[in-house]
1. Which of 1, 2 yields 15.8 for mean count of other Cβ atoms within 10 Å over residues 16-23, as computed?
2. Computing helix-only ellipticity at 222 nm (-39500 (n - 2.57) for each DSSP H run of 4 or more, over all residues; to 500) gives -15000 for which of 1, 2?
3. Consider the structures 1, 2: one of them gives 34 for relative contact order in percent (Cα under 8 Å, 6 or more apart) as calculated from the coordinates. Say which.
4. Who wins on distance in nm of label points 7 Å out along Cα→Cβ at positions 40 and 64 among 1, 2, i.e. which is largest?
5. Quick check on the output: 33, 32, 20 is Cα extents along the principal axes in Å, derived from one of 1, 2. Which one produced it?
6. Can you tell which of 1, 2 yields 0.70 when FRET efficiency 1/(1 + (r/R0)^6) of positions 8 and 56 (r between Cβ atoms, R0 = 30 Å, to 0.05) is derived from it?
Structure 1
Amino acid sequence: NLPRRSGLEVLEWLKQQPKLKRLPVVVLTSSREHTDLNRAYDLGANSYLVKPVAFDSLLNMVQTLNQYWLIINESPNL
């Protein structure tokens, strides 16, 4: 939980920022609600993981995101 903002609100703000909108975002949450999952992807999340997360799942997700950026050959331009 973030003070005064939900993670999805932060994600929405992040994707509206020109310099940050291409930054890969992983939502790490305790919510298993389909509405939260769908909203996260609608807002631009690249991955959605439900806590607790097994280390292998986290590692696989990071490797997948790395491959994604290599394939499209675009950096997030920070």
Structure 2
Amino acid sequence: MEHYCYFTFSNTYQAIKAEKLLTGEKWRYKMVPVPRRISSSCGTALRCALPDGEEIKVFLQAGGVLVEGSYKDKE
């Protein structure tokens, strides 16, 4: 079972900004619909490997991305 970190954003603009910042960087990530077990609202989340989560969060915040929430989950 894989362990992931999910980041949610307050709006689509922030999700797109996060994706642009991460393009070409060393981390593997995927933009996915927000899992229902995390939130009942619609939206886009960024999913990455759990060990990279904190480093990616710091990178995004330093780049001006407003991360609404971060969640650990497994699939």
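1. 2
2. Clearly, the read-out refers to 1.
3. 1
4. Details: 1: 1.1; 2: 3.6.
Checked 1, 2; max of distance in nm of label points 7 Å out along Cα→Cβ at positions 40 and 64 sits with 2.
5. Considering all the candidates, the number was obtained from 1.
6. 1
All of the numbers you see were taken from the coordinates with simple rules; none came from a lab. Because the structure is a prediction, the values reported are computed rather than measured. Cβ atoms are built from the backbone, for glycine too; each structure is taken alone.
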